[in-house]
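Since every read-out is calculated from the coordinates, none of them should be taken as a lab result. Note that the structure is a prediction, hence the values are computed from the model and not measured. Cβ atoms are built from the backbone, for glycine too; each structure is taken alone.
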Structure 1
Amino acid sequence: MPMDFTPTVKIMNSERLSPSSMRVARPVSQIPASLRFYVDILGLERLGGFAGHDGYDGAFVGRPGSDWHIEFTSHESGVPVPSPTEEDLLVFYVSEDQLQAAATRLGEAGFGLIRHENPYWANAGAVVCRDPDGYLVVLCPHSG
């Protein structure tokens, strides 16, 4: 069934959003566990972080010089609690060699690969696993 979107707000000027960079932020239960997964196992780099900012601690991971990064936060109160769904995906498009190497490291570290309910990912040759908080990570082969 096609989706029909009706604008609720008329855009007054024709200039579209053109972000210069992007951050994906998500709450995690333990920043060190997230850093181990994303840095030590997947191979991203720790880009920075902060501690004790109004009760929040955080860490940034990604690729140096890129226009994106992931921020992991935790609050001293334990709220918000991570609550991933089956569609909260972080998709990384990587070379076939990187995909195979990461899949091997994931297996060696005890992170099992799963089959996502959306057959697109299996058909694309992607591997899917859960990070320490249960968020889904997809490594999808990309030739570009």
Structure 2
Amino acid sequence: MRLSEQYTLTWSQVHLDRKLVHLTKTKNGHERDVFLKEDALAVLSCRKKGKPKEPVFPQEGATFDIRSLFPSMADAGIEGYVWHCNRHTFYSWLSMAGASIKEIQEAAGHRSITMSARYAHLTPKHKASIMAQYAHLCPDQRRPR
């Protein structure tokens, strides 16, 4: 989920019984469902459920200040990490786990596969393993002279 999607989420959009949240305010203007893993379900289940129109994650002030969520980043000397890095990491992991670019597109809520391709970063180790896995498909280019 995008930061704005998370912080505009209301309790009427949370469906713990179906293990999903239904996003109505998205960047591209199209509603979508986000399926929740057990960790996310546990977090939402612990929160005091409010009225349907109340935000699930009330914000303090006019903007979304998430720096308090990452206090150890500064302690670890990690600079430039922003909330959006979570999206890139998650969709890169999906790609490396074998999700198709279409599946990534739908999960991320992108309008185009081109945008999703920007999220499907592969680690050098993963690229090498893919090349090794499919090396047998390439004909041997060495020919006797």
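Quick look at the values:
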{"item": "Mean count of other Cβ atoms within 10 Å over residues 33-40 - highest-scoring structure of 1, 2", "result": "1"}
{"item": "Parent structure of the calculated result 18.2, given that Kirkwood radius over Cα pairs in Å is the read-out and 1, 2 the choices", "result": "2"}
{"item": "Answer label among 1, 2 for the case where helix-only ellipticity at 222 nm (-39500 (n - 2.57) for each DSSP H run of 4 or more, over all residues; to 500), calculated from the coordinates, equals -10500", "result": "2"}
